[in-house]
Structure 1
Amino acid sequence: MLRKFRHGLVVVLLLVVGLVAIACSDEEVEEATNTTNASAAAASAKASGAAPAAKAAAAKPAAKAPKVVETSKTSKAATGDDQSAGLGEGDVSWPSLSDTMPSSFSESPLCAAQAAAGTIPALADRLPDNPLVISPAESIGEYGGTWYRAFTGPADGQNMERPMKDHILFFGTNMTDVQANIAESWTSNDAATEFTLTLRKGLKWSDGDDYNTDDIMFWYEHMVQNEDLVPTPPSWMKSGGELLTFKALDKETLQINSNEPYGLLITLLASVVVAGPHTRGDAGLGLYAPSHYLSDFHPDFVGEAEANAIAEAAGYENWAKYFLFLNHANANPDSPMMTAWKVTKAITSDQWKLERNCFYYAVDTDGQQLPYMDAVVLDLAENLEVLNLKAIAGEFTVQGRHIDLSKLAVFKENSDKGNYRIQFWRQPESGIANLYITESWGEGEFGDAETGSFLTNKDFRAALSMGIERDEINEVFFLGLGEIGGLCMGWDDPNNPGKYIGEDYVQFNPDAANALLDSIGLDKKDADGMRLMPSGEKIVVVHSVAVAAFEDYEGIDSMVIEMWKNHLGIDGRLDAQERSLWAGRQNNNETMLNSWESSGRAGAIITPAHLGMVAGGGYISPLAADLHMDGIIADGWIGEWQTLYDEAVSDATKYAENLQKVVELNCENVNPITTVMNKPTYTAIIKKNVRNVPNPLPFSYHAQTSGNGFPETWWLEGGNQ
């Protein structure tokens with residue numbers, strides 16, 4: 001028997017306490033019926049004699065006033081649970097998927113002109129039989145205009161990967177509901193070992209070629225298992241130490257089998273962990289690939305000698321490097337895409353350009369093929385200061401990425417002149433500048449055992465946490481817009497009535513902190529008042545940070561170092577490195593303390609790299625994370641975290657309970673040490689005539705904000721201004 005999943009049934013539900021859960025329907029049926037875009041309605045229309053909606057003749061859209069969506073009569077407003085979790089207040093309107101299939105379809109003038117010229121087929125032959133129907137947040141839009149924004153160079157791919165969301169499944173705006181996207185439905189057996197994905201029939205790549213399970217099987221058989229392209233398959237591809245098996249049942253139906261229960265798989269397929277080739281194609285990942293385009297360059301189809309000869313003629317060392325370039329749509333505009341816009345000028349240029357994809361599979365509730373805006377143009381910014389000056393001057397249509405919160409007063413002062421409004425996109429229950437203590441540092445070749453013994457001591461970490469004046473950090477670096485608290489805010493501590501778990505540790509309390517330090521063998525000091533370890537050596541905490549990151553980690557950690565010196569007698573030193581060098585050293589267990597964010601606690605299991613120490617990644621114990629890849633569970637609280645994670649991945653019924661438990665372990669063991677919470681992750685600068693941008697728009701990495709705001713439905717009232 002198959003378990004039924006609808007976008008409201010397989011859900012990671014944010015409860016009042018901020019907990020995230022996957023709730024599975026108890027109803028059992030023979031076939032998948034989670035067609036949130038109304039395949040049943042299309043079938044009913046066909047049976048009644050009406051023309052199948054997806055094959056209706058394309059009609060030129062008539063000029064008309066914007067059609068307002070009455071949000072009071074829909075389910076698009078943030079629910080009580082959403083609002084309790086900080087995802088919206090009052091009359092919040094969000095986009096949603098519709099169960100009602102439009103009776104006819106229309107297209108943009110740009111696509112209509114191409115169809116009339118014969119360069120592309122008619123709309124009826126470009127849409128799938130069962131398009132994805134999106135109900136916009138505010139109003140039915142009008143076609144036209146360009147989305148202007150900025151990027152910082154070839155490494156800034158996420159700038160457009162986020163809004164384009166080429167995932168096989170995706171999330172709702174609340175970042176938790178798993179919904180249809182490229183696939184129209186999915187099922188799982190009761191044991192969560194067999195999953196079936198059903199694609200929309202008639203899907204097309206941006207070049208007009210058919211998209212079907214051939215493209216998924218090409219990736220599975222010829223890419224992710226080819227060591228020249230992907231030396232090590234991603235951790236999500238393995239269950240019970242074995243690779244997942246993929247099988248195409250027909251052109252629209254894919255079956256995935258796991259050796260062990262894998263209840264988290266559907267959620268991962270919707271997330272950035274798996275994503276699609278636009279996001280992960282340059283590494284050979286992304287679940288699917290344009291087989292019709294890439295097979296001409298792959299040794300399995302043309303032979304290794306021919307593949308290498310083609311690559312060398314193109315200036316590449318070997319076929320694999322050339323192949324990965326070809327599959328990297330941001331850098332290679334010839335690579336077919338499945339997104340609302342397609343790349344027409346590479347990210348390696350001084351102006352990265354995209355234009356509408358006339359084969360895109362989504363429409364609005366009036367049947368208009370999306371997107372509304374014709375193009376996206378991103379100018380290369382010389383540096384972040386130049387980017388922000390252009391934003392202040394009103395040169396961008398919508399830009400949240402790279403906007404400097406410290407310039408908020410200047411943005412407000414110039415908003416009327418620049419004709420823009422300002423929105424804060426927040427990541428609920430997220431740490432902005434956490435201090436991650438590397439508990440495995442003392443075990444590695446770059447650490448020392450004595451200092452390491454204190455890093456693994458909870459009382460030492462608690463003392464450091466209580467020696468931080470968080471209000472000062474909030475005011476100086478975040479204009480007071482953040483919150484002072486811990487990751488477990490809202491979760492009552494049964495052992496500390498009236499407080500949440502870990503609340504005492506995030507209060508500035510130097511007396512209690514110093515008493516703890518004295519009690520664990522750090523009661524001796526040198527002539528400068530700095531604490532000495534039992535060996536007589538001064539304990540020095542080295543803060544490793546990435547320069548030119550999203551936050552001023554150099555400044556924040558410099559302030560913390562001085563606070564610890566002044567309040568606790570703990571000496572410190574700043575180690576600032578270029579981001580890639582810092583990341584490499586951190587992954588290699590070379591760093592003692594790292595400063596970075598943490599995604600909202602809702603993503604602690606979906607994307608565990610911040611709070612976890614599993615699957616070969618994480619800040620708290622890189623060594624334990626590496627061993628976990630081999631099935632080895634660590635001792636102590638880190639081992640507890642790993643065990644709870646493994647249970648949640650295999651058993652969806654454990655997800656909710658274990659999600660809260662793993663975050664509680666972080667709070668109870670004071671790692672990471674949070675400084676400021678919940679400040680706006682993006683300060684979004686939005687032209688006043690841009691419609692359908694959700695307000696507020698909840699932010700997360702796993703749901704690829706702004707993608708969860710469905711930018712294909714954003715439109716320009718009156719055109720570019």
Structure 2
Amino acid sequence: MRSASPNRRLGRLMVWMPASRALLLICCLAGSPVSALGQSAQVRHYGTIAIQETASGVEADNGLVQISLVTSNGSATYAWKGVTKIRDASIGVRLGSIVKSTSYTDHTFSASDITPLSDGFGSGIQFSFRHTVKGRPTLRQNYYLYEGKPYFFVEAVVESGAAVSTNWLAPIMVDTPGGVDIGSHTDPRVLFVPWDNDYWVRYRADPIDGTGTSYEATAIYDNSNRHGLVLGSVTHDTWKTGIDHEGSPDGLQSLEVYGGASSEFTRDILPHGQVSGTRIVSPRIFVGYYDDWRKGMEDFGAANRVISPPLPWNGEMPIGWNSWASYGCNINPRIMEKVSGFIKNNLQDKGFNNHGAVYVVWDSACPNTPLGYGEEYAAVARQIKANGQHPGIYFSTHGTWRWNRDPHTPVPGANGKYTWNDLYLRDDQHNIIVIHGWRALDPTHPGTKAYIEYVLNNFKRWGYEYVKMDFLTHLAVEGRHYIEDMTAMQAYNYGMKYIRDTIGGSMFVSLSIAPLFPGAEYGHARRISCDVFGTIKDTEYMLNSVTYGWWLGKYYRYNDGDHIVTGPGRDRAREPASYNEARTRVTSAAISGLFIDSDALAGNVIAQERAKELLTRAGILALVRKGRTFRPVAGNTGNRAASVFELEDGTAYYLAVFNYDPVKVARTIGLARAGLSGTITYKVTDLWSGATSMATGSLVVPLQGSQATILRLAPDTERTTRSH
């Protein structure tokens with residue numbers, strides 16, 4: 001199953017053009033201009049893309065990006081608008097040791113390999129650079145370049161007459177000092193992107209003069225002017241992608257982008273699985289340079305959505321309530337019914353809905369779930385529906401608490417064929433793989449598949465319309481699978497596909513603890529961080545993920561800022577958070593995506609009163625219903641959250657401003673830096689207080705300790721015209 005064949009979804013996208021379209025792109029020979037390789041060249045045009053060949057190499061140019069390949073040594077150079085940002089790049093593969101394309105003897109380009117493309121990215125071409133040497137497999141660089149795009153894709157391919165195996169394949173390797181240079185060095189940063197959202201992991205904007213590994217994506221940028229490179233994987237069928245860097249104050253000394261990552265961050269205890277075949281393809285890598293690295297990250301997220309279209313959904317973005325933060329394992333049918341009744345009588349008709357839709361979710365990762373209450377689940381779902389709400393439920397699909405179940409008991413839904421012990425994923429010494437107290441189930445085992453299908457079909461039979469699926473990271477770790485020779489990501493996709501097929505579009509699917517990729521094709525939303533509750537520390541932690549992971553909203557339909565807690569949160573704190581902390585937590589959820597409360601609404605007076613006060617604000621809820629994630633203004637906060645976030649919405653702008661400290665502050669915001677005009681006068685409306693003011697050029701926002709607010713700014717046409 002560790003097949004070397006290309007991504008099948010891509011096969012649907014990358015198609016030959018019909019004859020009428022192909023005629024528009026047929027190559028036309030031009031004169032002999034001087035190429036970037038320094039010699040006269042013969043030029044072939046494919047729409048607005050030019051391919052120039054010389055005796056020393058070839059250059060592809062779409063007007064924004066230039067890809068130059070040198071036939072004498074096999075190196076590649078990548079430039080934007082004629083300015084080189086990456087030079088002396090090669091590809092590499094582990095075949096016992098690391099073998100680089102630049103160590104091969106022959107490097108060739110053939111115009112016959114050029115393929116016109118017409119797909120979700122527009123019109124473009126695919127072309128290749130081939131590396132050969134006697135006694136070794138052929139290495140090939142495949143490039144995908146599109147008209148009008150400031151980015152391209154590259155992948156490495158190993159080709160051999162006999163099957164070979166590897167667990168490391170790199171489409172980009174640079175080991176020349178200064179080989180990656182973004183061109184400005186006032187405040188250069190390298191973005192660390194975590195592989196998943198488990199165990200309260202944080203994103204980081206590290207200074208460039210260090211070493212590190214990011215997962216699936218990174219940005220290399222100068223925070224002062226925001227210029228930077230964005231690199232990341234857009235195929236996720238086989239590989240986990242790592243991005244290693246070593247830097248200096250002036251740039252990177254080395255950069256490796258590769259399939260084959262395995263570390264504590266990927267939750268693996270085994271090396272990346274081997275991939276075998278006569279043709280092995282690496283992850284496809286997005287490479288772009290931008291005047292604003294944030295736009296690059298958004299384009300990267302959107303590119304993933306083109307290749308893996310999101311799971312269909314015709315309903316509204318969920319607004320609602322979840323049981324976990326306040327009730328944990330103490331949740332039961334009576335509490336669920338009481339909370340549903342409180343929401344109906346006190347919140348639902350006062351704006352706490354999305355065009356009438358409200359979700360009430362029974363969430364518990366405890367021994368008596370997901371089947372412990374039997375048909376009582378159906379009765380609760382009926383009551384929730386009777387209150388005009390949508391019932392939701394929880395499922396940890398591929399992990400079990402190690403103390404929950406006797407490993408020798410039969411697995412539900414498997415007709416007595418298997419026990420839990422049969423289903424556990426094991427390492428190469430046959431030890432059960434345990435991650436943070438959870439035993440991982442093997443997604444390829446028929447008993448696991450039978451169990452998951454049995455549970456999900458019960459959810460559907462009971463009438464549930466929303467499912468929170470948790471601990472999916474356990475589905476995506478390396479191990480000895482029942483179906484042999486699968487990498488962790490192949491097994492992950494195998495398991496997620498039968499989950500998707502079983503649900504069959506009948507429920508909103510929210511992914512909780514899960515890898516960043518793949519996911520949009522399996523779930524409508526993904527939680528952007530690990531668990532958060534109601535304190536200012538919780539809010540700052542979650543907003544770290546919004547600060548550097550907001551762009552996932554361009555891939556998933558919705559980001560999920562996790563549960564809102566405004567009152568007491570079971571045993572998480574003896575006292576409820578302060579009012580300011582509670583309001584700030586609501587604010588943080590409003591700028592993230594899904595809006596799901598988790599207060600003790602069945603009878604706690606403090607929680608009920610705060611919910612009525614904070615969850616029914618018309619201006620806040622109108623913003624929530626947009627389902628948009630704000631992006632950061634600052635990109636140099638290390639492993640902390642930014643304090644100012646912005647969103648452009650037509651002619652209006654929103655600024656969310658936070659104070660994570662217990663003492664009051666006054667934040668001065670330069671409007672031009674925040675994405676607005678520095679000369680236009682804006683009418684400023686505070687969505688919490690309703691107060692209005694005017695601002696030109698800059699804005700001062702006073703905040704109490706642990707307080708936040710959201711401001712709406714719209715051009716004041718009359719004053720702006722008068723001032724000019």
Structure 3
Amino acid sequence: MILVFETVDSPARGVTGGQKMDFFVQTIDGRNLVRATPVLIFALGILAIAYRYYSAFLAARVLCLDDSRLTPAVRLADGQNYHVTNRWVLFGHHFAAISGAGPLIGPVLALQYGYLPGLLWLVVGVCLAGAVQDMVVLAASVRRNGKSLAEIVRTELGSGAYWVASGAILFIVIIALAGLGFVVVKALGGEKVALPAGVGLIAPRGNSFKFVSFTDNVGNQILQVPKGTTIQMPGGQGQFIRPESFLLQMPAANAPQASVSEFVIPGGCQQIIPGSSWGLFTITCTIPIALLVSAHMYWLRPGKVLEASFIGAVLVLGATWLGSLVPESRFEPWFQLSQGQTIFALCAYGFVASILPVWLLLCPRDYISSFLKIGTIALLVVGTCIANPLLLHRPIEPVFSSGGPTFRGSLFPFVFICVMCGAVSGFHALVSSGTTPKMVGNEKDVRLIGYGAMLLEGVVALVALVAAASLDPRLYYDINVDLRRVPEFQGQLDQLHKELGGSGNIQHLDIAQAEDRVGETLRGRVGGAVTLAIGMAKVLTKPLEDLGFAESTVFAYWKYWYHFAIMFEALFILTTIDTGTRIARYLVQETMGQIHPKLGRPAWVPGALFASLLVTLSWGLLVYTGSIDTIWPMFGIANQLLAVLALATSAVMLAGTSRRRFLWVLLAPMFFVLSTTMTAGYQMVFIRFPAMIQQPPTRFAGTLSLVATVFVITSVAAFLAFATAKVLQRLSSNPDESSF
């Protein structure tokens with residue numbers, strides 16, 4: 001199969017010129033646009049080959065998996081922590097545990113570099129790095145009675161390396177939770193964005209600006225800006241048209257006295273972005289639904305896991321429909337939260353969920369999300385193959401190759417930092433050495449569960465990338481450029497749209513149409529979640545358009561698919577927040593246990609409450625003070641460095657055996673990931689964060705980010721010193737097969 005990528009940079013002038021269409025490529029005025037289905041099939045084929053051959057090589061030659069060796073689930077069976085679980089049930093549990101929102105969000109944000117860099121890194125990274133790490137760590141934990149990664153480090157490298165690794169893991173988990181929490185906040189929370197004074201507004205012919213609210217108790221008025229208003233940037237920075245309507249809050253003393261058709265924005269004006277009441281209602285409903293599923297499994301119908309999960313999935317779908325009744329109802333104010341209120345609600349959920357028994361909320365949510373995750377991804381793959389949309393973004397985007405609105409850094413190294421989960425994720429090592437190894441009944445199942453589940457997460461990331469890349473670039477950047485930074489990027493955006501010409505008219509969908517279809521404010525909703533939801537809605541409704549369904553029917557499905565996608569993404573994130581906060585709480589309590597033994601007991605309520613509060617406040621503070629272009633790079637760097645730590649620990653164990661000649665399977669991905677993360681870390685520590693510290697509004701956020709990043713980098717560097725010394729020591733001694 002030969003895939004022809006875009007070879008001509010001349011702008012398309014519309015769809016009326018010369019066209020050539022086939023299953024693989026559509027040529028429009030000399031510009032070749034690739035279709036999604038062959039790209040997806042090609043990538044899935046590579047993943048299938050990797051599972052068939054490379055994972056078999058790892059299982060037989062590197063790990064020497066042996067089904068006659070008893071696993072801890074058999075030897076230490078207690079009916080609670082250690083118990084043999086069906087390999088497919090355990091596969092679903094493990095996949096649900098590792099697949100957070102990272103594979104959904106990272107590829108979407110990386111589209112500013114074009115779709116090809118992220119696509120290549122996903123395919124190569126998941127096969128040679130991510131799945132290798134997950135499989136090897138799982139095998140190591142199974143052979144060490146299900147010990148955690150930190151405990152394996154203590155056994156292999158001593159207490160010094162253990163404390164360094166524990167500190168790094170704690171900080172990494174907190175940064176990861178902040179990154180995922182920020183995505184939820186930007187998708188659901190409302191906010192007010194300050195607009196620079198001197199911006200000119202010119203209403204379209206026959207329209208004017210109208211007040212929709214009189215003076216409030218702080219002396220502000222709300223102005224309705226009509227669709228099609230021309231925005232003139234101050235200082236001759238250009239102009240553009242806002243196709244959608246929006247609300248503008250301004251001081252009453254500076255507001256125009258009557259309806260006018262043009263005026264210049266005075267100081268103190270803010271655009272109002274309302275929160276998503278539909279989305280928040282649906283996600284809130286998943287909490288009592290999970291509790292109901294728990295009651296069904298443990299009290300009403302004990303042991304009926306599949307039955308309870310099916311009921312939960314149906315109720316979640318019903319909650320998505322019920323959410324459509326909330327906007328413009330008397331209940332809307334209850335669920336239309338500001339950004340600060342959304343952060344508080346998310347932190348409150350994380351605090352409460354992390355101290356509840358796992359069977360009460362975490363496990364039933366895990367069961368529900370497993371069904372929805374696998375089912376939705378399968379639906380997206382089928383929908384993409386049927387719709388076969390064009391990838392409207394360029395393979396490599398030269399306009400933003402040195403940085404853009406989602407990431408300030410250049411393509412290298414930041415595409416590898418942005419796209420982490422789905423390619424390689426250190427967070428998975430915590431799961432692979434957590435509950436999963438205590439439930440493996442046959443050692444050979446490590447291949448399916450460790451390598452296979454990670455490949456499935458790679459599929460999630462590939463589908464997310466394809467769905468987002470099918471959106472018109474103009475719509476993509478309308479959503480993903482923070483309103484505060486529009487003047488900064490307007491020149492580059494004008495250049496990009498000029499170079500692409502009318503390519504968006506092939507499947508035209510501007511932001512006004514998108515907002516009409518989903519019933520939400522979309523402009524400036526950075527973070528990736530909203531973009532992916534729009535892409536999913538487009539892919540899943542396109543077959544209806546092709547079959548000739550009425551426009552009103554298609555529009556109705558757009559709303560439901562969009563809000564289903566938001567709920568789908570939030571389920572990924574909330575599961576990770578629950579699990580991650582719990583893991584961090586255990587690490588904090590373990591540390592406090594060195595001060596007093598009682599503080600280290602997970603079951604001691606005061607200690608659990610204090611540790612959970614400390615963890616929740618830490619990641620909540622990062623969310624409150626950060627932005628997507630600071631939090632997500634920090635998340636990527638920290639997560640990838642945890643992968644380095646896991647791969648280095650695995651290399652220490654393998655170096656002591658006669659299979660040390662296969663160390664390259666661990667060291668090659670480790671050194672590559674280390675090179676990208678250290679390069680990105682250097683740029684953030686010495687360029688990005690100091691620039692933030694120099695500006696008073698971002699001084700605190702910059703200082704906090706700098707301290708956290710330096711701590712993680714220093715900790716991992718110290719750990720690598722321990723690991724390197726141990727590897728060299730073992731390479732100089734006789735092999736000992738018991739070391740792995």
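Supply the structure label, taken from 1, 2, 3, corresponding to relative contact order in percent (Cα under 8 Å, 6 or more apart) with the calculated value 24. Traced to structure 3. Which structure, out of 1, 2, 3, was mean count of other Cβ atoms within 10 Å over residues 158-165 derived from, given a value of 14.8? Going label by label, the one that fits is 2.
No lab work stands behind these numbers, since they all come straight from the coordinates. Note that the structure is predicted; figures quoted are calculated from it, not measured. Cβ atoms are built from the backbone, for glycine too; each structure is taken alone.
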